[in-house]
Structure 1
Amino acid sequence: MTDQVNTDLIREWILLKVSEPLIKAHIAAMDGQDVVLRFDTTFQDEYTVRARFLFRLKELCERDPVNMQCARDLMQRIEASVDSLPAPKKRSADWTLAELALLLPQEEHLACAADFVLHSRRSRRVSGYKIMKRYPGQRTKRTLAESYRTHGDREALVTLLVTGEDISDIAENLEAVIDSFTERYHQALAIERILVRDEQLAFSLAGRFPMAFIWAAGRQRHAGARPFVLEYAQATLHNAESATTVRDFVELSRELGPLIWALGRVGAVEYMAELARKYEVTLPWPSSSHA
């Protein structure tokens, strides 16, 4: 009995093997106008296909700035249909518009970002924040402050911090806002920006956010924070040494690395030498010359 070749099976197997590279190769051969016309503005196609279209358009824009007009044209096509899309597709459209905006000259895509962060739809605003985070020192504070006051997005404040701005004149309840940041890094950035401008206000926040304050003081090499850092480090070490369970010890000792870093940054050299002697740490220099 001879095995029969199953032509349907062969066809399905070949289709499985060639479909993805065939789509990829086809898009890679398109010019800018092809990308604009073929891009599915209903966002029913797969994410990987959309990403491939955007990658091709990026290649074309980098090769010849004339192709940036194709990015503008595609943005217009998407804008014309986005309001009719269901919510998940709107989010995809907003992400795509941000990616297309980044293909344009910096001044132009920053202008797009300024429009995005004032948009009524959150996903569009988030896309704008992501663009603005790339550009510290671009005088975007007024726009971001307006966005925050209108929509209350925490991301607007985070964007301000990442781009080097102080939020203390924007946030009405500063402590509550800093407490709302889920990452201590953002808490530290908020306090660091304040420390540069208003030392008294920054120190008033130290008790509520001790490690964020210590991180901020360390980043600024703020010698005036040395007593606070010393006291907190000593208390933390004492509590770690007094721990009665492994869990408590691990939790209490978690801060020791950042604390030692901060001690060095604020100039607490004598205390660090004392710790080295206490814990028999061999320093790479004579401790007497750095005491």
Structure 2
Amino acid sequence: MEINKDLISIHAYLCADGYVIKSNNPKYKYFHIGFRNTNLDLLKDFQIKFYRYFKIKPYLIEGQRCRIGSKEIYNSLTEKFGSFYSYEWKMPELNDQLKKIWLRSFFDCEAWVTLEKHQNRNIGLDNVNKKGINQIKNALKEMGINCVLRYREKQNIYRLYIYGKENIILYKSEIGFLHPNKLKKLNDAINDYVDYEWKFPNDEKKLKSFVLNLLKEKIRIKGSRYIRIFSKEENNLIKLKEGVEKYFGMSSLVNKRVNGLGTIYYELSINKKEEIQKLIKLKIIPNILKD
């Protein structure tokens, strides 16, 4: 069998949501190849690719499956790839391009996208096949997509997570989804990320005004000498520190912090009395030193 993009996609579909089986009853012999899925786009994709490769069209039952009986195709598939059973399938050795095609078809079947607005965005995938899901994890890692694999003992299943803006965007550009609902949710998840980078202008006059407005907007006051500005991006505060020193002659410190949940953030602090007096004079903060 010649390995090409159609065959590799068919293989992934069958490993994820399909079956390649024969009867053990000598009186009633059958050889069945089928792909179960409720999504019509995936069923049609399987049918088209199967027909292109094997020159025979599987019967499609909308909302249920795409199936065909063929001893010849059964033998060809099992001789080339081995077992397709849930605990036994293996991801073939593939070049980079075919690997992406295989992963896309597999994720189209098995993956989901989680979106809790401004809180949790990830791509998840469950599978019982330890060796197979580790192959998937390694293939993603080779593409620069970091993921986490956990074993869920009660369900006897392995769960893979892809999370973080960079990893999810890279998944979309390298693999993506054909499944329309998953693709939409993937785009929504990416768009849900807040851009935490402050856009400092290049023009000097605009930059001075931008720094002043940032101070007015971001400063937090606690007590009489506790002036803080927070950001998830360290570079934001480094640029702000440079700006307040250049344009307003104020010194400040940037420090790394960790909250009770383990989340890392950064803090710019202005503590000296003379610096606080400058903030008051610029009408950035009220007179907290009057007492």
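Give the label, chosen from 1, 2, of the structure having the highest value of relative contact order in percent (Cα under 8 Å, 6 or more apart).
Numbers: 1: 8; 2: 12.
By relative contact order in percent (Cα under 8 Å, 6 or more apart), the leading structure of 1, 2 is 2.
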Upon calculation of distance in nm of label points 7 Å out along Cα→Cβ at positions 109 and 205 from the atomic coordinates, which of the structures 1, 2 produces 6.4? 2
To which of 1, 2 does the computed value 6.3 (distance in nm of label points 7 Å out along Cα→Cβ at positions 29 and 229) belong? 1
When distance in nm of label points 7 Å out along Cα→Cβ at positions 173 and 269 is calculated, the result is 3.8; to which of the structures 1, 2 does this value belong? 2
By the measure FRET efficiency 1/(1 + (r/R0)^6) of positions 37 and 181 (r between Cβ atoms, R0 = 41 Å, to 0.05), tell me the structure among 1, 2 with the highest figure. 2
If we compute mean count of other Cβ atoms within 10 Å over residues 69-76 for structures 1, 2, which one ends up with the highest value? 1
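Looking at structures 1, 2, which one was percent of Cα pairs over 19 Å apart, for residues 189-244 alone calculated from, given that it came out as 36?
2
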To test your reading of the models, identify which of 1, 2 gives -21000 for helix-only ellipticity at 222 nm (-39500 (n - 2.57) for each DSSP H run of 4 or more, over all residues; to 500) when calculated. 1
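No lab work stands behind these numbers, since they all come straight from the coordinates. Everything quoted here is computed from the prediction, not taken from an experiment. Cβ atoms are built from the backbone, for glycine too; each structure is taken alone.
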